[in-house]
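A.B. asks: Input: structures, listed below.
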Structure P
Amino acid sequence: MRQPLTKYAIRNPEYLHINTKEDSFAYGLDQEWYPTLWQRRAGCGPTTASTLMLYFLQKEGPRTIHKEEVLPLMEELWKLVTPGIMGVHLVSQFTRGVASYLPKLPFALTEQTLSIPKTKGARPTLAQVVEFLSTSLLSDSPVAFLNLSKGSVTNLYEWHWVTLVGLEQEGEDKPVLVTLYDASQAWKIDLGLWLETTTRGGGFVSYHPVLQRGA
C-alpha cells in the first residue's frame, strides 16, 4: 500500500525564478553574479540572504525579475552579511547582518533560528528539525540553510549557505527530502542523512511576517 505523502513548500516558488535570458531562468539568486572574484567565491551567505528578502519583496508586488535587477540587492546584503576569511560560517553572522537590513523593508519580519551543533549528541532530533522547517514553510517563509559539513550527502557543497524551499516525506519510514535552490539550480537532499552524518553541523534561519494589531 502506497504511504501518504507529507509535503510542505513556499506558496510561490516562481517568485524566485530569475530570468537570465529568453526562455531561461535561474532558481534563486546566484553568487556567480557578483562582479568580483572574492564575492563570487565567498558570497553564498549574502546571496542566500538576498534570496530570502527578494521573496518577501515579491509577495508585496510580484513581477518578472531579471538578473540585472537583483544585483543592487545582492550588493546591499553583501555590505551587511559580509564574509570574513572563513566566509559567513556562523548563524549569528548571518542574522546580525540581515537584522541591519530589515528596517529598510516596508513590512516587519521576525527571525527564527535553529542551530545544529558540531557535537552529535547536542543536536536537535530529525523530528525537531522537520517541525522548524515545516512551520517556516507553512508560514510561506523560505529557509536559509548553513551546511558546514555535508557528511554522507553527495549532492551538497559544504561550508555553504543555500535556500530551502520545500520538504517532503512519503511515509514515516521514508527519507525526509528537502528542496534547495543554489547556483541557479534546484535539487533535493536527504535531510536525515545530513543531520546524522555531518561532522561540523550548521543551522537554519527563517523570517516570518509580524502581524499588525487590528490586522
Structure Q
Amino acid sequence: MRSVPFLTLIVRSLITSALFLSASIFATPEKWAAEIDKFTQADAIKAPAKGAVVFVGSSSIRKWTSLAADFSSITTLNRGFGGSELSDSVFYADRVVIPYVPRTVVVYAGENDLQAGKSAEALLADFQAFCTKIHTALPKTKIIFLAVKESPSRAKIRDKVLLANKLIAAECAKDPRRAFVDVATPMLDAAGKTRPELFLADQLHMQPTGYAIWTKVLGAHLKP
C-alpha cells in the first residue's frame, strides 16, 4: 500500500481550510445566534434521538411544519433557520447537525445566496465546505442536497439557479455519500414554467401542495 506523499496531505489541508474560510467570510453567524441558541436550549430539555434524518437550511426547511407527518415512518429533526444562506449552515453545522449524529442530512439552501449576489460557483464552494465539515466529523453520514427551486418572485436569478443545480449535482456524483435530489423540476408545468399556485402570496415560500411534491420526490431516498 503506497503512502500518501506529505506534499499531497498539505495541499489537501490547504484546500479544506480555504473552503471553510470561504464559507465563513459570507456567513452571518451573529444574525442567527438567538435562533441557534433556541435549538440548543430545546436539546437540553429533551435530547433528540441520534441517527435521525436532520433537515437543515433556509426558510423552505424551517416552514416545513408537516415534516414529521410527511415522513412518519422515520425519525426526522428540523433545524432550518429562515433567511439563512448555505454558508450559515456550514458555520453552525457543529451545533445543528453534527451533535445529532444523523444517518442522513437533508440540506436546502441557495436561493437567498444567489439572490444576494453570490455566483453559482460560490454556492458550489459552500456546498463543498458543508460536505467537508460533515464528513470530517461523520464520515458515514449521507448528505442530500435538494435542488434550488425556481421561485416566481426570483425569476431574475433563474440562470444562476440552473447553473448552481448543475454544478452541485455533478459534485454529488463524485461521492456515493452524497445525493442531489431534483425537487425543482417537478414543480414546473409541462412547458417548463413555474406554477404560481404552488406558492404563497409572496411567490417565494411554498403552499402545502409544493411540500407534497417534495415529499413524494424525496421519499424514495429516505426509506427506513
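A.B. asks: Comparing FRET efficiency 1/(1 + (r/R0)^6) of positions 35 and 163 (r between Cβ atoms, R0 = 25 Å, to 0.05) across structures P, Q, which is largest?
C.D. replies: Answer by largest value of FRET efficiency 1/(1 + (r/R0)^6) of positions 35 and 163 (r between Cβ atoms, R0 = 25 Å, to 0.05): P.
A.B. asks: Here is a further query. Any idea which of P, Q comes out highest on mean projected area of the Cα convex hull in nm², for residues 43-170 alone?
C.D. replies: Details: P: 9.3; Q: 7.9.
Largest one: structure P.
A.B. asks: As an exercise: mean count of other Cβ atoms within 10 Å over residues 107-114, calculated from one structure in P, Q, equals 14.9. Which structure is it?
C.D. replies: Value 14.9 for mean count of other Cβ atoms within 10 Å over residues 107-114 corresponds to P out of P, Q.
A.B. asks: On to the next question. Suppose Cα extents along the principal axes in Å, for residues 131-178 alone works out to 27, 26, 14; of P, Q, which structure was it derived from? Mind dumping the intermediate values first?
C.D. replies: Details: P: 27, 26, 14; Q: 37, 17, 12.
Value 27, 26, 14 for Cα extents along the principal axes in Å, for residues 131-178 alone corresponds to P out of P, Q.
A.B. asks: Could you figure out which one of P, Q the value 18 for relative contact order in percent (Cα under 8 Å, 6 or more apart) was computed from?
C.D. replies: Q
A.B. asks: Given a value of -15000 for helix-only ellipticity at 222 nm (-39500 (n - 2.57) for each DSSP H run of 4 or more, over all residues; to 500), point me to the structure among P, Q it was derived from.
C.D. replies: Details: P: -9500; Q: -15000.
Structure Q accounts for this read-out.
A.B. asks: A value of 56, 43, 37 was derived for Cα extents along the principal axes in Å; which structure in P, Q was it taken from?
C.D. replies: Matching structure: Q.
Laboratory data are not the source of any read-out in this text; all were calculated from the coordinates shown. Keep in mind the model is a prediction, meaning the values are calculated, not measured. Cβ atoms are built from the backbone, for glycine too; each structure is taken alone.
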